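Several structures are given next for inspection.
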Structure I
Amino acid sequence: MICQTTRKGMECAFMTADGCVYNGGTCYQIVESCNGCGRTVSYESGWYCSKCPEPEKKWKNGTCNLATHVSKAGADTKAAKINPIKASKRGAGKK
C-alpha cells in the first residue's frame, strides 16, 4: 500500500488499512553511517532509506548489507587456503 505516515506517496510493505504496522507506527530516519548511500531519499519530514524502515539496526553489527557507498574489498581479496599435501599429490600425478 501507499505510505500515509512518514514517506507519503511511496509504496510500503508495512502499510495496511489500519495504518503503519511497523514498530512504533513509523519509519526511522537514516543514521550518520548512511550519508552518501544511493538509497537515501529526502522527504518533507527528513531523510529516509528507501529499502529499510530502521537503518540503525542494519549498522548495529557492522556494515549495512544494502549500503551502496561501502565497498566490500575484504571479502574479494582473500586467497583460498590450499592444502600442501594435496597440492603435491596433484603435481606428482601429471607428468
Structure II
Amino acid sequence: MVFNFEQVHNYYERLVFEEVAGRARAHPSFTADMLADVACVALNRLPARYVRHDVDMMFYLTEQERQAIELSLEEVLQFAFGFVGARAAKQVA
C-alpha cells in the first residue's frame, strides 16, 4: 500500500505566511530572515490544525469559529512582529 501525505499541512501556515508577507511593507527594517522568524513565532503560538484541503476546514467552521481564528491570527501576528523586532533591537544595541 502506498501512502500519500503530501496534501497534509497545518491550516494556519498559509494564513500566517500570507499575512506576514502582506504586513512586511509596514516593517521595512525587517529582513527576510526576520520575517521568517515572525512566521515561526506566530505559528508556534497557534494550535496545530492539520488538514488535507483548506476548503474542507472552512466548510465545517461556524461563524464564531471563523471570527475566533481571525482574532487569534491578529493577536499572534502583533505579538510576533513585536517580539522579533524587540530581539533585533537588542542585538543592535
Structure III
Amino acid sequence: MKFTLLRLALFAAVFSLIYWVFGWNLWIGAGIGLVFAFAISYLFFNGLRLSASEELAARVSGRGAKRNKVADEDAAAEDAAAEAAERDEPERGGRD
C-alpha cells in the first residue's frame, strides 16, 4: 500500500508541475508524470516494490487455497450424498 501511495504522490507532483506550472498539455503532463513515477520508483524504491509484489502474491495464493477448500467441501458433500443414495437403494441382484 505504501508503494502504491508513493507512486501516486510522485505522479501527482510531476503532473502538477508539468500541467499547472509549465502549462503544457494534459496528456503530455500525464505521460511524463507516469514515466517519471515509474522510473523513480523502480530505481529508488526497490525494497518497497519487492515487498508489495510479495504481499500481492500472498493474497492471490490465499484466495486460491480458499477456493480449493470450498471445492473440496462441496466434493465431500456430493460423495456423501452419493454413498447414502447407494446404501438406501435396494440391492439388485440377478433377479429380474
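We did not get these values from a lab; they are worked out from the coordinates using the rules stated. No experiment lies behind these values; they were computed from the predicted model shown.
For this structure, a couple of remarks:
- Taking relative contact order in percent (Cα under 8 Å, 6 or more apart) as the measure, the highest value among I, II, III is held by II.
- Given -22500 for helix-only ellipticity at 222 nm (-39500 (n - 2.57) for each DSSP H run of 4 or more, over all residues; to 500), calculated: source structure among I, II, III: II
- Identity of the structure behind 28.7, 95 (criterion: Rg and Dmax of the Cα atoms in Å, calculated), options I, II, III: III
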